[in-house]
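Visitor: Following this line, the structures themselves.
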Structure I
Amino acid sequence: MRLIIPMAGEGKRLRPHTFTTLKPLFPVLGKPVLQWLIEEVQQALPQEVELMVFIVRELREQQRQFLKDLARRWGAQAVFCEQEQPLGTAHAIYQAKDFLEGPCVILFADTIFKGSMRVPSTADGALWVKRVEDPRSYGVVELSTEGFITKMVEKPEVPPSDLAIIGIYFLQNAEKLIPAIEYLFRHEIRSKGEYQLTDALQSLIDQGAQLKALPVEEWLDCGSRKLILEAQQRLLDLLGSSYPENMPSDVCLIPPVYIAEGVQLSESIIGPYAVIESGARIRRSILSYSLCRENASVENSILSYALIGAHAHCQHAIGNVDLGDYSRYG
């Protein structure tokens, strides 16, 4: 089994934070989104993963080493392929064509999910889907009465259903995807201006491939600031609070909260749904529904639905402030 993980996107919806942190490596409750995803996939897969193929662009050495260590932790080898131009999801997958062979799971690493990954033996592959209120921002599938996919469309103005593709795909014979993508290139078939994986998979379906739509128990999209804060709220509901013992007497906690070791707190109210990463300093402030990243500082502020980047400094602020890494406010 191989994992194919495209992560060369620009992360525009999560700017300014993705100027310094790759979106898949952005932390939720102190753990990168990609790590949440791989841990769940590894536990759910019926087979061991031998290879993790990361499709990247301009990767720093520290980030490369983290991905190598992450793969090694699960007994897999890390391989890196480069996508030099952002020409779409199918184009990204094509950069890993030398490794598209046999059973592969494709993971778009801006999501956290929980669910079974057992695919029916009669299927050539599967996509995991979730019903959503407004599917226009997602890839959407239409199903036969047997639950096989008959049609998939990328971000349709008029969706054929409310079943959104969450960004996890399985193909029993991944090499069949290569000519389907090359067909898009030859005939300049693009959706929303890019070569889309959904179009390549639709080509396989039109040729008779049986792709099953499988449900998930939990899906947390982590593609934007708003969604990151919603994801950490849901995880806090599921996992409960986590914070060091012996909190200062002048600090009031309103659970659920996540406070890492090495945080300095004084004269503050933290929670509910506040996440404070290691090394952060909070003084004379109130934080709720917010994320304060590592080594950031907040003073004399009342923050709600705020995201304070790593090493940022925020003082005399009110409301849903959004500070990138190393920035200052007040």
Structure II
Amino acid sequence: MSIWAVILAGGSGTRFWPLSTPERPKQLLPLAGDRPLLTQAVERLDGLVPAEQVLVVTGPFLVDQVARIVPQVPRAQIFAEPRAASTAPALAWAAHWISQRDPGAQMVSLHADWAVGDDRAFRAAARHALGVAQEYDVLVTVGVTPTRNETGYGYIVPGKPLGGGRAVRRFVEKPSAARAALLRRRGALWNTGLFAWGVARFLGEAGAYARELKAGWPALAAGDVAGFFAAARPVAVDVAVLERSKRLAVVAGTFRWDDIGSWDALLRIRSPDARGNIVVGNVTLADDVRRSVIWSESEHLAVIGLEDMVVVRANGHTLVMPTGRAEHLRALVQRP
């Protein structure tokens, strides 16, 4: 059975302002290393899915940039969403496109803006998920063991065993710190957003449960992508399909995973200096700078006497803020 991959590469990355902009959002930036996150995502699939069976779903103004940084993906398989409508419409569109060419295919879905600590373990988890999806004809999500009481992630509470996986008892989205600690003690997993399923099964479940997509379903079936997106309501696939489906399983992955949601994440995913700092670009630090992210895209930046701070100079703008204030930054960037 053939395997396809769909990489979701939309979004504006507002919590990485001023480095991330609508014209060059975080998935196109080298946040987790020396190559763009999207490039790493495509390379992560090597040995699991051939590049000619990879689709990238992105914004209409990013297609040329995407094509440049992942030239191994066929240009015709870089899809420009008519409008940003979250993950359910994007995955329904991609699954339908695959089904027209390879009806019996399986597919994995992943996001372009992740940091993954072990690509080999990532591929092993994806293969495991695909195996469970095929054997039991279910939709499968991959979870990982939480490493902290994170309140910004979704959690999965596993249920009864299902072959090499577990049924999903329930999802818990963005819990309080106290509830996150309780979920960890009880064996809940972080929902990574790495999904695996048969294309036909996913389309069947989406058709049955994703009421937000129902008005646009005839347009999608007719190949009218613009009409489908115009009629569909924006909704995440987790909400529209996974939380409603009865054919759902979870498998556990052993790879380190982070969705790189803010500048603070760089303190977790990059190797710090002796004082706990992440320093990128043309930067001079005094000895009394600790546990901070300092990033300069081009101009020289000198920093003295800071702890637990983010300082970024990029695109003609400067950001200075304490760590832990990502939501405030997002609100500031989105302010009219």
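Visitor: Using mean count of other Cβ atoms within 10 Å over residues 33-40 for the comparison, can you identify which of I, II gives the largest number?
Guide: On the way: I: 21.5; II: 18.4.
Evaluating mean count of other Cβ atoms within 10 Å over residues 33-40 on every structure, the highest lands on I.
Visitor: Comparing distance in nm of label points 7 Å out along Cα→Cβ at positions 137 and 217 across I, II, which is largest?
Guide: Values: I: 2.6; II: 1.8.
Once distance in nm of label points 7 Å out along Cα→Cβ at positions 137 and 217 is tallied for I, II, the winner is I.
Visitor: Further question on the same structure: Looking at structures I, II, which one was mean count of other Cβ atoms within 10 Å over residues 233-240 calculated from, given that it came out as 14.5? Show your work: numbers first, answer last.
Guide: On the way: I: 14.5; II: 19.1.
The read-out comes from structure I.
Visitor: Can I ask one more? Can you tell which of I, II yields 14 when relative contact order in percent (Cα under 8 Å, 6 or more apart) is derived from it? Intermediate values should be presented prior to the final figure.
Guide: On the way: I: 14; II: 19.
Matching structure: I.
Visitor: Name the one structure among I, II that helix-only ellipticity at 222 nm (-39500 (n - 2.57) for each DSSP H run of 4 or more, over all residues; to 500) of -6000 was derived from.
Guide: Values: I: -6000; II: -8000.
Derived from I, not from the others.
Visitor: For distance in nm of label points 7 Å out along Cα→Cβ at positions 9 and 97, the calculated result is 2.4, so let me know which of I, II that is.
Guide: Details: I: 2.4; II: 1.2.
Among I, II, the structure yielding 2.4 for distance in nm of label points 7 Å out along Cα→Cβ at positions 9 and 97 is I.
Visitor: If Rg/Rh (Cα atoms, Kirkwood Rh), for residues 241-304 alone is computed to be 0.89, which of I, II is the source?
Guide: Details: I: 0.89; II: 1.26.
Only structure I yields this read-out.
Readers should treat all values here as calculations from the given coordinates under stated rules, not as data from a laboratory. These figures come from a predicted structure and were not determined experimentally. Cβ atoms are built from the backbone, for glycine too; each structure is taken alone.
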